[in-house]
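Below, each structure is written out as structure tokens.
Since every read-out is calculated from the coordinates, none of them should be taken as a lab result. These numbers were taken from a predicted model, which means no experiment stands behind them. Cβ atoms are built from the backbone, for glycine too; each structure is taken alone.
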Structure 1
Amino acid sequence: MSKERLAVLLGYLQNQRLEINNLFAIIKNTSTENEEKTVYLGYMLHNLYCALEDLFKRVAETFENNVDDLSRYHRDLLRRMSFELPGVRPALLTAQTYRTLDELRRFRHLFRHAYAYQLDPRRVADLQSVIINAKEELDADLDNYNRFLTAESQKKT
């Protein structure tokens, strides 16, 4: 693994975290008091997962940890972020963060593909609460990965 590839991933991680934090702030401050706000919150939850998944794709590409089965791409990509590849990279996500993000992934799939489905404000609010409560653990996971990438890039000098 070249120092340059690690630097690109490290920069991407840091930039993507700004986007993720912005989405968390919007999610935290959005209510489900009416259908329009519920749909907006659903859209922001969808966008949060997409931002996280973009980061996961970058990690997979950098460490050549590609997902082969396209029918299970989203599920497998997230799952792979929860385990270590010995001698290649540590896990990016703890088991608890993985479970929370898997719930968000399932919602994202529903939101993206259920065109005639009306969102249940209670279920969206419940997911909002779960995601907001998971932010601290997700931040810790991303901090740990940032430290790993920084240490690896310094070894390459």
Structure 2
Amino acid sequence: MKTNIGISENKRQSVEIELSKFLADEFVLATKTRSAHWNVEGIDFYDKHIFFETQLHQLDEIIDGVAERIRSLGHYAPATLKEFLELTHLLEVKRSKTNNSKAYITELLADHESIIIHCRENIHYFGSELKDFGTSDFIANLMLTHEKMAYLLRSHLN
């Protein structure tokens, strides 16, 4: 059935393209967070293992929310690793060769900050240019969630 929500097909397509990039970023970040959860080593192993698991659960909810937003606009969400790697802004590979918590936290923090900047750059675009204030609001809330997650990561580095 055709989606009729007051946004033209062309604009909904533009929103879907950008949301797919967000979805890819979230999936790559979740994968990197899962790696931290599985592979962290050191005296703080247990605490960081649980901490990364908590953040991973948050990212899983975000991924589902972004995919559902794409579907609510009448499009299909990308769902393959190949698509995610083609769409993401993040680096898939680890920057550090160590598995200590500081290395993981530093890398994950940089990725969260990258997503925050990407959100901030697109809030106005979704609302003002594409007339999709729902997605603009969705992205603003996504930004707030990543800001809090980044704050929690950053707090471990001080």
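75 is what came out when volume of the Cα convex hull per residue in Å³, for residues 77-140 alone was calculated for one structure; which of 1, 2 is it?
1
Of the structures labelled 1, 2, which one yields 33 when relative contact order in percent (Cα under 8 Å, 6 or more apart) is computed from its coordinates?
1
Computing mean count of other Cβ atoms within 10 Å over residues 21-28 gives 15.5 for which of 1, 2?
1
Which structure, out of 1, 2, was FRET efficiency 1/(1 + (r/R0)^6) of positions 37 and 149 (r between Cβ atoms, R0 = 41 Å, to 0.05) derived from, given a value of 0.65?
Going through each structure in turn, the value belongs to 1.
Thinking only about distance in nm of label points 7 Å out along Cα→Cβ at positions 5 and 125, which of 1, 2 has the largest value?
1
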